[in-house]
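Derivation of every value follows stated rules applied to the coordinates shown; laboratory data play no part. Model, not experiment: these values are computed from the prediction. Cβ atoms are built from the backbone, for glycine too; each structure is taken alone.
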Structure I
Amino acid sequence: MSRVSIKDIARAANVSHSTVSRALGNSPLVRAETRARIQRLAQEMGYSPDAWARSLVMGRTQTIGVVVTAITDPFIAEIVQAIEQTAYHHDHTVILATSNAEPERELAAVEMLRSKRVDGVIVTSSRVGALYQEHLDRLGVPVVLINSHRQQRGPYTFSVNVDNQHGGRLATDHLIRLGHRRIAYISGPEGNSDDLARQAGYRQALSLAGIDLDPDLILPGNGRLSGGEDALPRLVGLAEPPTAVFCYNDMTAIGLLRAARQRHLIVPRDLAVVGFDDIPFASYVCPPLTTVAQPKFEMGRRAVEMVLTLLDPALAGGSISNVVVQGRLIVRESS
């Protein structure tokens, strides 16, 4: 069955092609009764607009590309949901690509989305900005990085970030107020700027409380469950083990809780644990996890709004800035 075209509608309505185009676009140049008749006829005939042709006319595809490290990451999944809902509210659709946390693959995904003529790109938890800033600028399409690993802003590239240092300070201050003096930190992936900032908040809180930093209490992790599981034997094997642990993220903390349970340690009596992110699982593990919640929906929403503003700078009055949001401490039973 052939696709119904504007020409078919024009013949059926006995009007010109341009009149049909204007009527379907709700142009005031077409009389109200004629416009209503053409729109009713188009619906009866099963007409649907050609999105590609419409994009050529408008210069926009009404699509936003999203590059994520892994859709299985519950933190990223919540941000993607916020992006999709916000885009839908603004009559945009989302095209999703995964990078498996590989910067070269992230860049290839950005270029693929650009070839699909997306209006803008959002990249989550990325190193692509830091490694390929000049290339991103040459793409000429708005790029917004969420929790990115980058230091400078380009003419087309902006970011939405949580204040990681503030969050690290919140988590460590909480443990200090509970009376802990031996507080460990399990890090994230090596070179991760979020990890460095959270660790800086940890160090700052210890310093302000007059607690000397013990390098043995800072252990390498990977941001996954195994990072927490692997760290526990090293922590309990110290001559003076910690009484509390601040973890780079919730996945690390959940792995630590699992390992503690296997060793018959009681949390928080034997070891208090705090995570970072507040993923959905955090409130369901045993015991429920104390964590620093990132405002995930707000971050996804603001990333979409930033892309749309970059497409029409008049919306921002000519001024667009990077966004930094604050996390908040969620106290549960693990601490």
Structure II
Amino acid sequence: MAAPIVDVHTHVVPKGWPSLTEACGGGDGWPWLRVDSEHEAMIMVGESEFRAIGRQAWDSYTRLTDMRDDGVDIQVVSPTPVFFSYDRPAEQAIKCARIFNDLTLSLTQGAPESLIPFCQVPLQDADLACEELDRCLANGHAGVEIGNHVGDRDLDDPAVVTFLQHCAAAGAPVFVHPWDMQSGPRLNRWMAQWLTGMPAETHLSILALILGGAFDRVPPSLKICFAHGGGSFAFWLGRAENAWHRRNDVVRGRSEHPPSHYLDRFFVDTVVFDPAALRLLVEVMGEDRIVLGSDYPYPLGERPAGQVVRKADFLSAGQRTKLLSTNALRLLGRA
């Protein structure tokens, strides 16, 4: 039997959630869904339009049909980051997380072998985050998606490290997605927040795990994956390595080893769109640390899912199988 094709980076926007203002408290500014037709809707944040979505975001039949067309056997289905609510009090964010986690679980239960749900947690409070992760794992979620920062607190923050240690102990894989990018006149044009901000945010968070000493405090059993090819990290690893050695008094931070030492501690996905970029990723990260991702169902994602891997003529058949299948199965604890 051929190895199943696994897409670790997809998102969901379930329909039918209650008014978050009423369910979670805290006044206005919560996301809500403006349903424009049977097939189209708009995620609203307060009175502002955030993102147009189609039925593939909430309809499992459409999702499964697209998977079949793309040759994908398994999707990891994660939250859309706008619902993280890290900027709100934790007692409100935990209510929001429970609503969306339960809805996501309902959406995926009809195809449990094909749709693998990941949950969200109130990362601003480590105790509540661990509590919600445990609840979700007991209910059928397979892992957790987190944002790459909580305000000014990055992934080396002691409370976030506590949560990551808990994930390692529970055997829960972690998918890190950039969110809440800076805005301003220079970044609000041409979707520059997504084109430059997301890669930079992801790069910074990987450096935080390394230079902040988090990887030295979290056990190697932690399975953690970064979206969008790890952002700009692979391209600028040489710069970080040079700086770590030449300005060790400043750049070293709390890390015990230079950045290249930690490459076997995390995975990155294949959402880089270009074979040349994928070649660099394979050369830097190694063929065992890259997993298929598509960012389905959003328009900046890859369709058909996995085409950059399938078209990369520098990959051997064995390498292609690792990137499309077996690496993700290891990440998910299924191999």
Revision key, fill the gap. Output 4.1 (distance in nm of label points 7 Å out along Cα→Cβ at positions 141 and 173, calculated) maps, among I, II, to structure I
Review point. If mean count of other Cβ atoms within 10 Å over residues 165-172 is computed to be 17.5, which of I, II is the source?
Key: II
Check your understanding: Where does the value 0.05 come from, among I, II, when FRET efficiency 1/(1 + (r/R0)^6) of positions 117 and 221 (r between Cβ atoms, R0 = 25 Å, to 0.05) is the thing being computed?
Key -> I
Study note, to complete from the structure: Candidates I, II; FRET efficiency 1/(1 + (r/R0)^6) of positions 13 and 245 (r between Cβ atoms, R0 = 35 Å, to 0.05) computed = 0.00; producing structure is I
Practice item. For structures I, II, calculate volume of the Cα convex hull per residue in Å³ and state which one comes out highest. Key: I
Revision key, fill the gap. Candidates I, II; distance in nm of label points 7 Å out along Cα→Cβ at positions 37 and 277 computed = 3.1; producing structure is II
Study note, to complete from the structure: Computing helix-only ellipticity at 222 nm (-39500 (n - 2.57) for each DSSP H run of 4 or more, over all residues; to 500) for each of I, II, the value -10500 comes from structure II
Review point. For structures I, II, which has the highest computed value of mean count of other Cβ atoms within 10 Å over residues 69-76?
Key: II
